[in-house]
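Please go over the structures that come below.
We did not get these values from a lab; they are worked out from the coordinates using the rules stated. Not measured: the values here are computed from a predicted model. Cβ atoms are built from the backbone, for glycine too; each structure is taken alone.
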Structure 1
């Protein structure tokens, strides 16, 4: 997916396109996760959609739920969703920072005198 050390770094336009693709994938992951959380809170806790959105968004943002779960199913769902949300946060951040870090490291290792090849 990324250019090797032997290849010249991408142009700014190509890098912006790559970065936008990574941001779009991260946004899709977050949106899908938010919808899963909303559906779970709606099903297990009977919350209104706006309250389910608030709880899901707070968990995905790392803040914790607003409404404490009352049912056994809701407690299990909230616990599992909290674990999932923590991983989604890490994955989304990694997706966004990966192309930036690759470009920085590639520029440090690129030598203009290097022959083009491979």
Structure 2
């Protein structure tokens, strides 16, 4: 939940409200509009994986009735992504910076990173 560049600045100002830049180094968190759409891959992927493991384990492994297991899995599939939202964005930002680091000095200084 910290800046992927310096590790000091906080990513979020509230539960869902993300900071635009790092307070410590000025690193811009969003590369372009819609940048954090990729965080859905982390959120949806982990939610699907857990649900796909949880349902068969509870229903077939422990022999619990289908109705309560389905209700529990559906509730989990709705509530977990809301809780995991911040972590998915942090993972996406860290993954993006790891795979394609930004070396533009204007990005670090707060210049927006746009070249025209």
Given 2.2 for distance in nm of label points 7 Å out along Cα→Cβ at positions 10 and 82, calculated: source structure among 1, 2: 2
Among 1, 2, which structure scores highest (criterion: distance in nm of label points 7 Å out along Cα→Cβ at positions 42 and 98): 1
For -25500 (helix-only ellipticity at 222 nm (-39500 (n - 2.57) for each DSSP H run of 4 or more, over all residues; to 500), calculated) the corresponding structure among 1, 2: 1
Top of 1, 2 by relative contact order in percent (Cα under 8 Å, 6 or more apart), largest first: 1
FRET efficiency 1/(1 + (r/R0)^6) of positions 26 and 58 (r between Cβ atoms, R0 = 30 Å, to 0.05) from the coordinates reads 0.95; which among 1, 2: 1
Parent structure of the calculated result 13, 33, 20, 16, 12, 5, 1, given that P(r) over Cα pairs in 10 Å bins from 0, in percent is the read-out and 1, 2 the choices: 1
